[in-house]
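These are the structures in question, set out in turn.
Nothing in this text is a laboratory measurement; each read-out follows from the coordinates by a stated rule. In this text the structure is predicted, and so the values were computed from the model without any measurement. Cβ atoms are built from the backbone, for glycine too; each structure is taken alone.
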Structure 1
Amino acid sequence: GVRPDTVTYVSLQLAILGLVLFLLTLNQWLYALFVFLIGILDGIDGVVARASGRSTPMGALTDSIIDKVSEIILLLALVLSFPNQSVLGVGVPVWGMLCVSGWLLTSYSRSRAEALGVKDLDVGFGARSERLFTLIIFSLLFQVLWGLVVVTFMGVLTAAYRFYHYKRELTDSYHQI
């Protein structure tokens, strides 16, 4: 059968291919297709791992890192394709940096909270699947740069909310001791 790490690496290859094709064509529907495929493969690799009994800590680590690299590549495609454009008076490269920061902080805060024993981890409205779905919708509407702005706010606000929520949970658990 198909190995879970194969699915993970195919998603990375699709992200790279999507970057190249988007740079060459600026086709927003094509961009939406690659975002969709990468999102689907992200779910499939975990299912394959569990169904085949091949779920390992190394596989989970690899999957998480490849997911982040793929996200960065997806955002890099936008920054490299529209380096001189701006939205709301802010350059696309700045939106890209803010977006990557928000996305990585959203993910990191969850991982760190989990390591610290926080139980209620799934908080905020801008998890990875919601951000990718938003990019897909805006791309299909030929408004990918507005999609970048929206997912930037989703990432930053979700990271801030998670910090607030996790801090409250950790403080409450500390006071219960």
Structure 2
Amino acid sequence: MMTHKERMLRAARGEWADQLPWAPRIDLWHNSNSMRGTLPPPFGQDATLDEVADYIGGGYHKVVPEFLKVRSPEDNIDRGLGVYRLRGMAYRPELVGVEREVRQEGNTTFVTYHTPVGSVSCKILYTEEMKRAGVSITWISEHVIKEPGDYRAVGYIFKNIKIHPDYDNHREYQNQVGEMG
């Protein structure tokens, strides 16, 4: 019998497998029910997504990152730029020559980036309603580029971003997923 990973790889190559690969995307359902304390039996309220997938016989759906299950707030604070430092990534971006100012007001996070050529800002929203619904990523309610002059500061940020290898992070994630996805 093939593993979930073998089935997925065969399907990706256009080859036949012993059965159709199945890796259900149940993360939104899991997030919502975990948040509300309504995971059904036989699961405890601390059951992980992988434990649910194991129980129903599915592979692990790991194509979409877990944007909100971060190691530190810095992992997704730069979402407004499209820059992430998530579990499983084989690299870690560093903003160089940029001063980041972060302020939280209720459900909104305000992030301002100060560069030598100007400043840009964004607003990121994550409400209680979004949490209860299982939403797995924050909403960018105000983008960093709002007018043509903002391109210069954003260009500076990306021109100076430094990418560091983070192979141990990726290897750890691979080991966690194993033959399940």
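Figures for the structure shown
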| item | result |
| --- | --- |
| Percent of Cα pairs over 22 Å apart - structure with the largest value, from 1, 2 | 2 |
| Comparison of 1, 2 - label where mean count of other Cβ atoms within 10 Å over residues 13-20 is highest | 1 |
| Comparison of 1, 2 by distance in nm of label points 7 Å out along Cα→Cβ at positions 53 and 109 - largest value held by | 1 |
| Structure (1, 2) behind the derived value 0.70 of FRET efficiency 1/(1 + (r/R0)^6) of positions 5 and 85 (r between Cβ atoms, R0 = 30 Å, to 0.05) | 2 |
| Among 1, 2, structure where distance in nm of label points 7 Å out along Cα→Cβ at positions 45 and 69 as derived comes to 1.9 | 2 |
| Identity of the structure behind -8500 (criterion: helix-only ellipticity at 222 nm (-39500 (n - 2.57) for each DSSP H run of 4 or more, over all residues; to 500), calculated), options 1, 2 | 2 |
| Structure (1, 2) behind the derived value 3.5 of distance in nm of label points 7 Å out along Cα→Cβ at positions 61 and 93 | 1 |
